[in-house]
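So, here's a batch of structures to check.
Computed from the coordinates by the stated procedures, all read-outs in this text should not be read as laboratory data. Source: prediction; values computed, not measured. Cβ atoms are built from the backbone, for glycine too; each structure is taken alone.
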Structure 1
Amino acid sequence: MSNAKQRLIQIRVVTNDQRAFTLIELLVTIAIATIIMAIAVPSMTSFLGNNRVAATTNTLVHSLQTARAEAIKRSSPVGLCTTNTPTDPAASCDAGAGYSSGWIVYSDDDRNGSRTAGEAIIHSSEAVSPAFAFTPTLQLSDQVYFNDSGGSVTPVGLPISGSINISYAGGEEVRNVLVSANGRISTETP
């Protein structure tokens, strides 16, 4: 056999052997991937929790802004109150429900500080995950009420302000929704 043919056979043999991974290369790759995952997963969990709190906060802020805008538009008081049945067309305010059970925005045509039959439900929000905790100040414990000029008031007309703290999964991710007496709604991250 000529030297050229022997070289061609040797080259083919060497080329075929170099296509596979060795066990050591495979184990090193798996070890590096494991280290990267160990670093990335906790960060991703925090990132997802933070996004969940932001989304829930934005939903509440949207509902509050809708209530205030409707109060001004209708020249009539509008309330946002907690309820256990937010999707029910006959939903009423439930003082003990808490914001995690859901809420409704309603037009308080009779100005009694609560939704009664015949008053329009302008907007509703369903219950959120049990992993969320809502901690309102006493003034906003079960209702936020806006007068016809958009101010945050009690049902009898006294100006009030307060906040609703929203936390997720044990309080690692937290946001505060602030409502001032003039009706301004803002958020903060403590």
Structure 2
Amino acid sequence: MPNPSSDKQKLRQRFLEERLAYPPLEIKKKSDFVQKRFLKFLKTVSSVKTVALYAECKNEVSTREIFKHLRKKKIRVVYPKINRQKKTMAFCEVKNLKSMKHASYAILEPKPGALSVAVQDIDMVVVPAIVFDEKGHRLGYGKGYYDRLLSDCSSKTVGLAFEFQMVKHLPREQWDRSVHMIITEKKMRTIQ
């Protein structure tokens, strides 16, 4: 009988290695395309007051230009803050990327004392992944932070990825959550 957890771990490793093998210049170029496509999509969405972004690492799609644009438009931006002991993720407001520090899993996070924002107050969550499938399912790093968040969240969810991170189908378990849309450098996929 197939073991979804084992299959997922193999896929994680394969796609993470592939992403890490891309030259930084190529990642930057592709990231710029993804961010431009996201900003174009954002113009079609009304009444977005708060957006949750992620601080990219390990050759993920950058969100820095998105951050700058949102701040210019006076849209509140929040970033995840991980509590490893409780295995939870909270969101805190960030007004300047220089106010972030390296924390859990060597990822940039809001510094202690940053204003905490309730998940219910977030209008859109931008979600990272190692790989997505055509139905909006994702594989992250396997800790379940985003799956737990998405199960409690009614916000619009948008995955950012490179086209090489897309597959037709991923193994799925009952707690896995999908996103509403995936944006790559090639196209936008609205998930039904």
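Quick check: 0.97 is what I get for Cα Rg over 2.2 N^0.38 Å, calculated from one of 1, 2. Which structure matches?
Derived from 2, not from the others.
Have a look at 1, 2 and say which one yields -9000 for helix-only ellipticity at 222 nm (-39500 (n - 2.57) for each DSSP H run of 4 or more, over all residues; to 500), as calculated.
Computed on structure 2.
Which one of 1, 2 has Rg/Rh (Cα atoms, Kirkwood Rh), for residues 45-92 alone, as calculated from the coordinates, equal to 1.04?
Working: 1: 1.12; 2: 1.04.
Checking each candidate, the match is 2.
For which of 1, 2 does FRET efficiency 1/(1 + (r/R0)^6) of positions 149 and 173 (r between Cβ atoms, R0 = 25 Å, to 0.05), calculated from the coordinates, equal 0.10?
Source structure: 1.
Work out which structure the value 18 belongs to, where relative contact order in percent (Cα under 8 Å, 6 or more apart) was derived from one of 1, 2.
It was calculated from structure 1.
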